Structure P
Amino acid sequence: MEWEQVCAEPNLRGLPYKIELNERGQIVMSPASIRHVIFQKRITVLIETMLKHGETFQEFPVKTSENVKVPDAVWISESLLEQVREKAASPVAPEICVEIMSPGNSEAQMLRKARLYFEAGAKEFWLCDGNGNMTFHTQEGKTERSALVPGFPEKIEN
């Protein structure tokens with residue numbers, strides 16, 4: 001299945017799940033808990049208050065080498081947003097891609113997604129664990145803090 005088909009399918013609209021496509025074009029759905037959406041919202045609000053140029057979004061579709069992945073939160077510059085605004089899925093990853101761990105995720109799965117986002121052009125990948133602890137990554141590996149948002153907290157309260 002192609003991402004455009006997923007977007008056009010009326011039976012998939014309004015599902016309470018994050019939808020992605022795996023490398024074989026199969027739909028993968030992930031249910032979100034209340035804790036997950038709280039972290040998602042708080043992370044985007046914090047980024048918005050700390051970065052004035054660009055926008056944050058939740059569930060932003062990104063075309064990767066393993067099909068479409070949907071980071072839980074992103075920050076994208078105004079110039080990049082203008083380039084991808086009319087696409088069904090962005091062919092370039094936003095500068096910051098954030099994933100929030102769910103009970104069904106492993107850190108290895110999340111770091112695999114990080115690699116896909118970096119291949120697609122992301123500058124940073126952030127991971128929030130189930131307790132709100134943040135880790136920050138660049139293509140070179142794990143870092144102490146974000147270079148793009150150096151004051152971002154290491155822990156998100158839920």
Structure Q
Amino acid sequence: MTTRLEPRDLAPDFTLMSDTGVEVTLSALRGRKVIVYFYPAAMTPGCTKQACDFTDSIDSLRAQGFEVLGVSPDRPEKLARFRERDGLTITLLSDPDKRVMDAYGVFGEKKMYGKTVQGVIRSTFVVAEDGSVELAQYNVKATDHVAKLKKDLGLVS
């Protein structure tokens with residue numbers, strides 16, 4: 001597994017395909033604060049809960065200057081079904097070869113139901129306006145993650 005990112009590291013740049021078929025490049029969002037969160041699989045219970053929480057909070061996050069990008073190894077077509085099924089309004093990005101996940105240190109060994117497996121480690125990064133990592137959180141919980149993130153960032157709802 002790649003070394004984990006720390007605050008003040010430069011966030012690895014990427015260009016990924018969205019669920020709408022548009023390429024999204026992190027460096028094109030310079031000047032804005034970006035929450036990049038990585039999740040294992042669209043349309044699974046935990047990932048659905050997390051995506052819905054971000055969607056429910058997107059207006060307040062944007063009002064405070066944040067954009068949200070959700071990244072999974074799912075293909076854009078599956079992400080489009082995920083968006084449609086759950087009424088998601090956040091940007092969903094596809095990383096099927098896991099290159100971006102490797103760069104962020106979020107693909108590797110993890111515990112799942114008591115077994116060690118290879119997979120996506122649910123993680124969230126806040127990228128500052130200058131492209132540096134402001135906050136790096138690995139092994140986050142899907143439930144109540146957005147509320148905790150807002151608290152950690154000192155944001156009012």
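FYI, it's all coordinate maths here, none of it is from the lab. Just so you know, these numbers come straight off a predicted model, no measurement behind them. Cβ atoms are built from the backbone, for glycine too; each structure is taken alone.
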Next on the checklist: By the measure relative contact order in percent (Cα under 8 Å, 6 or more apart), tell me the structure among P, Q with the highest figure.
Outcome noted: Q
Checklist outcome for this item: One of P, Q was used to calculate distance in nm of label points 7 Å out along Cα→Cβ at positions 12 and 36, yielding 0.8; that structure is Q
Checklist entry - When distance in nm of label points 7 Å out along Cα→Cβ at positions 28 and 68 is calculated, the result is 2.1; to which of the structures P, Q does this value belong? => result Q
Item to check | Computed 4.2 for distance in nm of label points 7 Å out along Cα→Cβ at positions 84 and 116 - originating structure among P, Q | outcome: Q
Next on the checklist: Quick check: 2.0 is what I get for distance in nm of label points 7 Å out along Cα→Cβ at positions 4 and 132, calculated from one of P, Q. Which structure matches?
Outcome noted: Q
Checklist outcome for this item: When distance in nm of label points 7 Å out along Cα→Cβ at positions 124 and 140 is calculated for structures P, Q, the one with the largest value is P
